[in-house]
Structure P
Amino acid sequence: MSEAQQIAARLAAASEVFPIKKADDWDSTARVTATGDVITVVVRDHMGRATREYRAVIQQVADGP
């Protein structure tokens, strides 16, 4: 397992499910998973019908001294 994959897995495990607060409506729920070095977040409305999906790729962008 690469370092990027380990980071993605740990981030997803730290916050598998959490609420998304909305001031003018019911809270939504976010579910987080990791596949390789990709983190996927699926946000569902309070009724579980409307979904939005987000993805983040963990990649090294700099290498220090």
Structure Q
Amino acid sequence: MKNRYYVQPLTEQVYLIRERTSTSGGPGPNDPIVRSFSVRHDAYMYAGKMNTGAVEPQTSTEKNRS
């Protein structure tokens, strides 16, 4: 799916990376949150890299190790 991961601005300082799961292809309220950022540029760079396959999303066990 093209642009499977997208940035959802929550506030001016919180940006969420979400994974599109809806069958229509648009963003949905039940799309899982993959990661959050406090810098807009970093969020868009990360989502872009995930969409090109350059970065794999972290699993919950990997997050706990960091």
Structure R
Amino acid sequence: MAQADRRGPGRDGPLLSQRAAIVFLLAALVGIGATVLAALAGNVWPVAVSVGGGVVAPAVLFFNQIID
């Protein structure tokens, strides 16, 4: 029995590819890890969140390059 196409009329494909989702997930995890480490190092939360946010963009670039 053939499986029906899950995309009905008027529906597009997925919003993100699997590769893009993995890259963004890994970058988010790196950002959360950097935030936690900065907070544990004694920085106040606004500084820790800024550190975590500043790490996300380079992490996206890094994981985009190494994941083919």
Review point. When P(r) over Cα pairs in 10 Å bins from 0, in percent is calculated, the result is 22, 51, 26, 1; to which of the structures P, Q, R does this value belong?
Key: Q
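Given that helix-only ellipticity at 222 nm (-39500 (n - 2.57) for each DSSP H run of 4 or more, over all residues; to 500), derived from a single structure, equals -8500, which label among P, Q, R identifies that structure? Before the final figure, lay out the partial values.
Values: P: -5500; Q: -8500; R: -23000.
Working through the options, I get structure Q.
Throughout, read-outs are computed from the coordinates displayed, never taken from laboratory work. Being a predicted model, the structure only gives us computed values, none of them experimental.
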